[in-house]
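Novice: Read through the structures below before going on.
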Structure P
Amino acid sequence: MESINALFDQFTEALDENDKSKAISVFQKALSSSDLSIPMLYEHLLAPSLNHIASNSKDQEIPIWKEHLASSTVRTALELSYSRVLTDQQPKTGQRALVFCLEEEYHELGARMTADYLTLLGFETYFIGANTPRKDILEAIKFFNPNVVCISVTNYFHLSRLHDLIVKLPENRPFKLIVGGYAVHHSSNVEELVKADFYANSFDDLKKIKEAIL
């Protein structure tokens with residue numbers, strides 16, 4: 001099997017060429033390898049490929065349509081991965097996890113990867129996606145009664161919205177709150193702005209959180 005670096009090069013080359021079928025063919029080859037785990041595929045192939053498109057030095061300005069096409073390709077790869085996620089799932093914990101993005105936060109792929117990680121770790125996971133209004137978040141929390149709530153924030157401007165949501169949550173909330181995303185992990189004072197139980201940026205982070213709460 002080719003190395004993850006070689007597969008990344010092939011995958012990003014296909015994205016650069018706007019060739020979705022070629023990119024998915026490369027990903028399916030990687031997905032079929034027992035040597036490459038889901039976290040490896042997500043953290044060393046899919047997530048970096050999105051960063052690659054956004055920072056491609058060959059083009060000073062990346063057209064929005066190109067970013068959307070790349071995101072669509074990665075989303076297809078994630079959907080193809082789900083049966084493998086279920087196959088590789090660890091013993092179920094009996095715990096429920098709710099994963100979403102805030103209102104006006106449309107970058108949901110990182111949150112989707114987080115949902116798959118929690119499924120891998122044995123959580124019954126509910127991913128309700130991007131742009132979720134506050135009232136619907138609160139209704140979903142009430143409906144699912146989760147043990148863990150995960151919120152992903154990519155846009156820096158939404159950190160204040162995250163703070164506003166958290167202060168609306170019950171003071172003695174019956175779940176652990178985990179926050180992550182680009183804005184969270186690139187803000188020096190995020191722990192002052194956002195009072196969460198845990199901060200996560202990878203599968204290993206979530207694995208440690210699972211060990212801490214179970």
Structure Q
Amino acid sequence: MNLFFDIETIPAEKELKDTIVELERKKEAKKAESEDLVGDIKKQRSPENIYRATSLSGDFGRIFCIAYAVGDDSVDVLKGEEKGILTKFWEIANLTDCFVGHNIYNFDLPYIYKRSIIHKIKPANRHLNLSFARYRSNPIYDTMYEWEKWNPKATISLDKLAKVLGLPTSKDGGIDGSKVYDAYLEKRFDEICDYCKKDVELTRKVYKRMNFEEFKL
């Protein structure tokens with residue numbers, strides 16, 4: 001049974017901002033020194049941009065919600081406290097065999113595993129030692145890599161892939177991934193969850209098309 005899913009993420013807790021900026025400044029200084037760019041402040045990002053970028057990594061960033069669908073079931077969403085989201089996600093994953101999503105090799109699954117370790121939440125038993133080996137479609141089916149046939153130099157966004165296949169994109173109107181944190185600050189929580197659910201619905205349609213399956217709900 002396939003588990004179609006997508007996550008939406010937000011930056012770290014505010015109290016970690018100073019620590020994160022300090023770590024990034026040390027990294028920037030080390031890079032500048034190695035490239036003989038000491039004093040080149042033009043290459044430095046602002047503290048706010050550094051902080052916002054934490055949403056792209058499970059090191060400090062947080063999962064706001066996970067939308068999912070098991071097989072052809074309707075799409076649902078896990079939301080609330082992050083620890084509870086992860087606990088429920090692994091309960092659901094334990095009933096499924098294959099993770100399906102777009103760019104989940106590089107983003108969603110590593111993010112979920114990192115946050116699970118941080119919160120001391122053990123992954124589902126059947127996925128505890130999940131293999132991230134490339135060039136295979138099980139137990140992870142990544143629509144981005146499968147479309148590009150694992151070309152290491154090629155990537156495609158879900159939005160573009162939908163348009164290539166003539167499918168209604170989930171990115172038209174409303175918010176997209178780059179606007180999630182701003183929507184979060186504006187407390188547009190339902191809108192974020194709806195956007196995440198639409199991505200799962202679209203991913204499932206893409207998967208069905210790529211595997212020559214008729215899509216019905």
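Novice: To which of P, Q does the computed value 34, 14, 13 (semi-axes √(5λ) of the Cα gyration tensor in Å, for residues 33-128 alone) belong?
Specialist: That value comes from structure Q.
Novice: Of structures P, Q, which gives -12000 when helix-only ellipticity at 222 nm (-39500 (n - 2.57) for each DSSP H run of 4 or more, over all residues; to 500) is computed from the coordinates?
Specialist: Q
Novice: So if we calculate relative contact order in percent (Cα under 8 Å, 6 or more apart) for every structure here (P, Q), which label has the highest result?
Specialist: Comparing P, Q, the top value of relative contact order in percent (Cα under 8 Å, 6 or more apart) belongs to Q.
Novice: State the single structure among P, Q that was used to calculate mean count of other Cβ atoms within 10 Å over residues 113-120, giving 15.5.
Specialist: Working through the options, I get structure Q.
FYI, it's all coordinate maths here, none of it is from the lab. Values in this document were obtained by computation on a predicted structure and should not be read as measured data. Cβ atoms are built from the backbone, for glycine too; each structure is taken alone.
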